[in-house]
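Take a look at the structures listed below.
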Structure P
């Protein structure tokens, strides 16, 4: 299996209501492919909630203004796009739905 994708998500702003998101990710991906890592704060407080995607050899992407409950389908779609994109660099973000407007930045892979 490839390296897992880490979905770092801020729990400080919304109290960490992630049960539905975890269940959706578990249904959409093989076990261990995507791991949710709750962070106390990711300094995206001006536009809560923020999350980042990381995986070895892939770009790091940072999103803000995401609702981890109502944006579940778009989060799963973004994870699929991230895994499909060479080195995690999503060129066409339309499949990400609303989240394409929530992308704050991305850092190329090392």
Structure Q
């Protein structure tokens, strides 16, 4: 796999999650990238795992915030989670496209 292909797949692992996140399945794109190209490149695997962990962390945080809507704090947390999600995915996508090893600042390591 060429360096350009690696960067494209890593980029897709992050940015492609926006499409599936519309139906709360943002983890599918990085999972597909991990399974399809993770064995071919350590760089692609790293970014796919980072994105997958972030998608699962965000899904968990959104579910908890959704439950906390009952006590009003969720109304504040949900928009914050949404804004942080968009900003961090864009930062990760740009870093992956540049060839950098990006690590999300808030991430539970479900997959290693």
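Of the structures labelled P, Q, one was used to calculate helix-only ellipticity at 222 nm (-39500 (n - 2.57) for each DSSP H run of 4 or more, over all residues; to 500), giving -6500. Name it.
On the way: P: -6500; Q: -23500.
Clearly, the read-out refers to P.
Of structures P, Q, which gives 2.8 when distance in nm of label points 7 Å out along Cα→Cβ at positions 69 and 85 is computed from the coordinates? Matching structure: P. Comparing Rg/Rh (Cα atoms, Kirkwood Rh) across structures P, Q, the highest value is found for Q.
Using the calculated result 1.7 for distance in nm of label points 7 Å out along Cα→Cβ at positions 21 and 93, pick out the matching structure from P, Q. Working shown, then result.
On the way: P: 1.7; Q: 0.8.
It must be structure P, since only it matches.
So distance in nm of label points 7 Å out along Cα→Cβ at positions 29 and 45, computed for just one structure, reads 2.9; which one of P, Q is that? The value was obtained from structure P.
Quick note: the coordinates plus some simple rules give every number you see, no bench work behind them. These numbers come from a predicted model, not from an experiment. Cβ atoms are built from the backbone, for glycine too; each structure is taken alone.
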